[in-house]
1. If distance in nm of label points 7 Å out along Cα→Cβ at positions 29 and 141 is calculated from each of 1, 2, 3, which structure is the one that comes out at 1.1?
2. So Kirkwood radius over Cα pairs in Å, computed for just one structure, reads 16.7; which one of 1, 2, 3 is that?
3. Comparing structures 1, 2, 3 by relative contact order in percent (Cα under 8 Å, 6 or more apart), which one has the largest value?
4. Identify the structure, out of 1, 2, 3, from whose coordinates distance in nm of label points 7 Å out along Cα→Cβ at positions 21 and 133 was calculated to give 1.7.
5. Among the shown structures 1, 2, 3, from which was the value 23.2 of mean count of other Cβ atoms within 10 Å over residues 13-20 calculated?
6. Looking at structures 1, 2, 3, which one was helix-only ellipticity at 222 nm (-39500 (n - 2.57) for each DSSP H run of 4 or more, over all residues; to 500) calculated from, given that it came out as -10500?
Structure 1
Amino acid sequence: MGNFAHRVTDTLLRSEFLPVKARMRLMRRIGYDFHPSACLWAGAILRSKNITIGPNSFINVGFFFDGHEHLEIAGNVRIGQFVRVITATHEIGPPWQRCTLDVVGGPVHIGAGSWIGCNVTLLPNITVAEGCVIATGAVVTRSTVPNGLYAGVPARLVRKLEDATSSRTLEPAC
């Protein structure tokens, strides 16, 4: 996370001046685990290469990933503007220092076909199950069940969505 070369590279790659296809090609070339059909729009902040993006997944502008633990984004995922994925936190400490210095955290997994609305925050140690929709502004503090619509702070199941029963032709991410 504190690697200067990574910070410089990350800053250059998030530029609006770099076409998205060139950005993705360069990121794969320098070691990011992104499927060739994945799309990461300008303005993303990735604080490490500890991320995997599956086929036909699209990540919109302003994405933030803290990079402490692994983030796995499965195939056909759509991520809205200004989504934050946080994989590190701290324990609650004693009264004289409520935030302990030791970093704790856990990975985040976003299941296939999910849609994460804009301004969503995903916290450590959660799985967004396949086929879920996370509504705008939600804060996901616990793992979800498949094909659920979640909203709120903290995010709660609003209703179940239909299961995928047939295969369909998928649109490319970029």
Structure 2
Amino acid sequence: MDKNKQQKINTGLYLVSTPIGNMEDITLRAIKILEKSDIILCEDTRRSIKLLSSFKIKNKLLPYHKFNEKKVSNNIIEILKKNKIVSLICDAGTPTISDPGLILINKCIDENLNIYPIPGPSASVSAISVSGFSDKYLFYGFLEKSEGEVDKTLSKLCDFSHSIIFFIPAKKINF
């Protein structure tokens, strides 16, 4: 690609999709955004350091997960108001898709701050593409925790005429 034609990276919040299992699934654009980020928000710094170090990215990491997102979101908004580039990554896949980030997104919308999605691998799209099922599907996300709540959800969805994709932790598959 001609260096003069590369897209300018604006200040704002970038939701950067990360590999689901194979490090080679990261996009060149994702690497570029992460390299240019002033701060990278991540669910688990231990996992994110492995990802980033494999691409020689040493930018500042800040934990951003379901236990602290309410607490730290206002600080991140202040950082973004200083015209910084902040990236949000999750452990695998796309931030906010069954992962933290929605609180921050809504605060950015309220403050009229720039938000940019950086696409990448998608477990649900990958699964449906090889399933042999119709390409019309509902992505539900994670099922509820209790068996009773799962039964209620499945009862509500049982008449849905297309495929339904659920996320289920591996340890819960045989519950």
Structure 3
Amino acid sequence: MSLAPVALTGLAPIAAPDARLLVLGSFPSVASLEAGQYYAHLRNHFWPILSALWAIDLRSLPYARRVEHVRRHGLAIWDVYASCRRDGSLDSAIEDAQPNDLAGLVARLPSLQAIAHNGGESARAMRITRALGRPVHRLPSTSPANASWTFERKLAAWRAVFQEAGLL
């Protein structure tokens, strides 16, 4: 008899009132939950992509300083799911997902230009985010599980969305 997946609660959003782009993941990985930090898995490309876009080595900075750069550059970060049951970190293992209040967050971000989904599981919420009145983009997942996209290809896709939202 197998055990039921563990009930998990996600992280609070990172969002300054003047954020221009909201990037939504699905739900934090085990490494992120343990660290209390977005995209904490060492092989995740999120921080290296931002580093390349903004020409600063964010990986070398303490997490609090990374968050400062995120806010200063007009980026907001959250997840589509507030809680779920899951064994491990794969999106395919998510069960009983409860959504975050995305409409509530967007209402508190008057400068928001666009919403971008980081990967396929997050993009399943596009019908919800499209109703929020901002352009919505699907970005390739920065997860190490997304090995079919090279770093350079991911970076190009992310750069286009960041340019359109005025973050570059």
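Every number here is computed from the coordinates shown, using simple stated rules; none is lab data. What you are looking at is a predicted structure, and each value in this text was computed from that prediction instead of being measured. Cβ atoms are built from the backbone, for glycine too; each structure is taken alone.
1. Details: 1: 4.5; 2: 2.4; 3: 1.1.
Here the read-out was taken from 3.
2. Working: 1: 16.7; 2: 17.8; 3: 16.1.
Computing Kirkwood radius over Cα pairs in Å on every structure in 1, 2, 3 gives 16.7 only for 1.
3. Values: 1: 15; 2: 27; 3: 31.
By relative contact order in percent (Cα under 8 Å, 6 or more apart), the leading structure of 1, 2, 3 is 3.
4. Numbers: 1: 3.2; 2: 1.7; 3: 2.3.
The structure behind it is 2.
5. Numbers: 1: 13.1; 2: 23.2; 3: 18.1.
For mean count of other Cβ atoms within 10 Å over residues 13-20, the value 23.2 is produced by structure 2.
6. The structure behind it is 2.
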